[in-house]
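These are the structures, in structure tokens.
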Structure I
Amino acid sequence: MVVEVGVHEKGTISLSQIIRGVRDKRVFRKAGAIALFVGVVRGETLNGEEVQKLKLEAYEENASKVLKDICRDLKNREGIVDVQIHHLVGEFSVGEDLVYVLVVGAHREHVFPVLREAVDRYKKEATIFKKEYIINKKGETVAYWVTEHKNSGVS
């Protein structure tokens, strides 16, 4: 079963499904390497505050289109067989997976630079919004959209 690149509600896909889907593609026979990035909820901000949970929302139609465009663009790189970005939305606890980025290539030297670029680009280009719930130094629970605080510790 091939899982379409894009935004998904938490619990609707799994990493194992995504990897199976990649391996099931006919083009996988050209592969010699799979590089994987799994973004997770960090338990502490860069300021040392405890993260309680994270809520992710997206302008899903736009975000999915952006993720597909990034993947399509990066697939054209030398030695690249497939690129997939799957970003989850919903409510997340510390340690839970938020995003899966897979790059499949003919050789390992092809996949690592493309993996890094895919991660950097989705973070800058996709319309995905993060609300962080933290326990501040006074012991109070405070919630804010991550863009409101430049020093947030969330990936």
Structure II
Amino acid sequence: MYCSHCGAEVKPDHQFCASCGKPLGPAPAAPVAPRGRLQSHLQLVGVLWIVYSAFHLLAALAVLFVGKVILTRVGLPPEASFVPALVTLVGFCLLAASAVGIIAGWGLLQRVSWARLLTLILAFLALFNIPFGTALGAYTLWVLLPKESAEEYDRMAQAA
């Protein structure tokens, strides 16, 4: 044990330093490792992907409703008979994309090893969805893309 004031070696049972006479307090706590950029932003990125994908889920359900219910009851001309099927297909594609986004956000929150790569792929695709997708995609790339973030995420995933 060492004196926190002068650094001289002292015996554990002493209450005062023999060198400087200062009272010996409890040992200082171990230094806390600083939080990395990824650790401080990862939870927010995961939650934002879940919220963003939930809004896409609502849009997908609305498109499916239009394709399956409304367009089938409207008297469309024979040349446009493919429109309900096309709208329904678009709705199912939106539904699948929103499900993948929710899974990616959940994976980030759980620190699953595959979630970083999946979210990066979704971030590149979201850049084309102006304005919210572009903002979320850019933020996600800023947080997850650097090499240091990959190393930090791998350490966090192994610890989880």
Structure III
Amino acid sequence: MKYRQLTKEQFEALHEEFALFLASQKIDAKEWKALKVEKPQVAEEEMNIFSDVVWDDVLTKTEFIEHYSKSSINLFKCKQTLIERIMVKTSNTTIDFLTKDGIEWLSANAGDASLEFFYAHKKYDKERNIELFDLIEKGSMMSKGHLYTSIAEILKK
């Protein structure tokens, strides 16, 4: 397995797509029920294959990823051959970027002396989607890139 199996909730949300996937494997609903009972390892493998297909599709379309902690924000722009990173860090211990108030404070105080901005980029060490998946598994989330774009404009990157 390339990534990890989707959660039960994710499978439920994608039940129509999973049914189409099974149909493409020539497995109908009756056969699926029997497969889960009689050959659970085969059923598990079908779920793993579907999970990898879904993750690959989602990750391929991912352009931006964000990771927040109390005192810093890491913003990633995920290009095809390289990943760009903007890190925003504050030395002000009263600011908490994990809260809405912290993000609003950042928007209103981008020039504050307690803020440091860092920009870097690098080529992927591994396959692009594997690296993005690793960031997500470590607590990052996919985003539309609004914050990255705003801060990049401030930094003129």
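Each reported figure results from applying straightforward, stated rules to the coordinates on display, with no laboratory input. Quick caveat: nothing in here was measured; it's all calculated off a predicted structure. Cβ atoms are built from the backbone, for glycine too; each structure is taken alone.
Worth a mention:
- When distance in nm of label points 7 Å out along Cα→Cβ at positions 61 and 109 is calculated for each of structures I, II, III, structure I comes out greatest.
- Among candidates I, II, III, the computation of Rg/Rh (Cα atoms, Kirkwood Rh) that gave 1.02 used structure I.
- Answer label among I, II, III for the case where distance in nm of label points 7 Å out along Cα→Cβ at positions 21 and 125, calculated from the coordinates, equals 7.4: II
- Structure from which 18.9 was derived, mean count of other Cβ atoms within 10 Å over residues 77-84, options I, II, III: I
- Identity of the structure behind -15000 (criterion: helix-only ellipticity at 222 nm (-39500 (n - 2.57) for each DSSP H run of 4 or more, over all residues; to 500), calculated), options I, II, III: III
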